[in-house]
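Below: a set of structures, written as structure tokens.
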Structure 1
């Protein structure tokens with residue numbers, strides 16, 4: 001199957017702003033197309049740094065899967081609330097679009113959402 005894989009790390013400068021049990025969402029979404037994630041993995045800050053694999057089995061809907069799109073944006077977000085919807089104050093990081101099947105991606109959570 002088609003998957004994207006890599007690692008997620010947190011910028012040490014932001015470490016003091018998060019708690020061990022804060023939720024980390026690792027996601028892939030279409031570079032062009034629907035805004036909702038095509039695949040999502042849920043972890044916690046205490047799991048960082050971590051390795052991840054996202055694939056079609058993690059799709060939120062059968063009509064839009066990772067393998068359906070030529071380019072996907074892969075990113076990670078730390079949420080205090082555990083809510084899947086991004087909100088102000090979340091810490092995040094993402095990389096430029098890559099084709100599904102890409103491995104060895106490196107995502108660094110280093111920016112704060114305003």
Structure 2
């Protein structure tokens with residue numbers, strides 16, 4: 001399947017919609033099908049791995065597990081770094097800089113102490 005077809009696939013689009021609406025587990029599950037369809041060791045393969053790990057990190061934050069979220073952000077950064085070696089500014093129609101920022105924001109939230117409900 002071509003990168004353009006993957007970017008337009010119902011699974012990739014659904015994963016993006018799930019992620020944007022806070023359904024991180026669902027995004028992760030749907031994006032796994034996209035990841036498996038990507039050519040091995042391609043920028044797309046690594047990029048989708050980064051998206052999946054970011055979705056996992058966001059889920060861990062929602063579960064109040066900041067250390068797990070930070071570990072997953074580091075994994076996502078590693079995959080994104082490998083994807084960025086291609087020199088492309090976007091992969092599957094998603095900006096590399098957007099994903100860098102999203103990982104950074106997740107990591108920042110994970111390092112802030114939880115607010116008391118009182």
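Once mean count of other Cβ atoms within 10 Å over residues 34-41 is evaluated on every structure in 1, 2, the highest one turns out to be 1. Calculating relative contact order in percent (Cα under 8 Å, 6 or more apart) for structures 1, 2 picks out 1 as the one with the greatest value.
Taking 12.7 as the value of Kirkwood radius over Cα pairs in Å, for residues 10-65 alone derived from one of the structures shown (1, 2), identify that structure. Label of the source structure: 1. Between structures 1, 2, the calculation of distance in nm of label points 7 Å out along Cα→Cβ at positions 42 and 58 yields its largest number for 2.
Identify the structure, out of 1, 2, from whose coordinates mean count of other Cβ atoms within 10 Å over residues 2-9 was calculated to give 14.0. Traced to structure 2. For helix-only ellipticity at 222 nm (-39500 (n - 2.57) for each DSSP H run of 4 or more, over all residues; to 500), the calculated result is 0, so let me know which of 1, 2 that is. Answer for the origin of the read-out: 1. With respect to mean projected area of the Cα convex hull in nm², the largest value across structures 1, 2 is given by 2.
Values quoted throughout were computed directly from the atomic coordinates according to the rules given, and no laboratory measurement underlies them. Everything numeric in this text was worked out from a predicted model, so none of it was measured. Cβ atoms are built from the backbone, for glycine too; each structure is taken alone.
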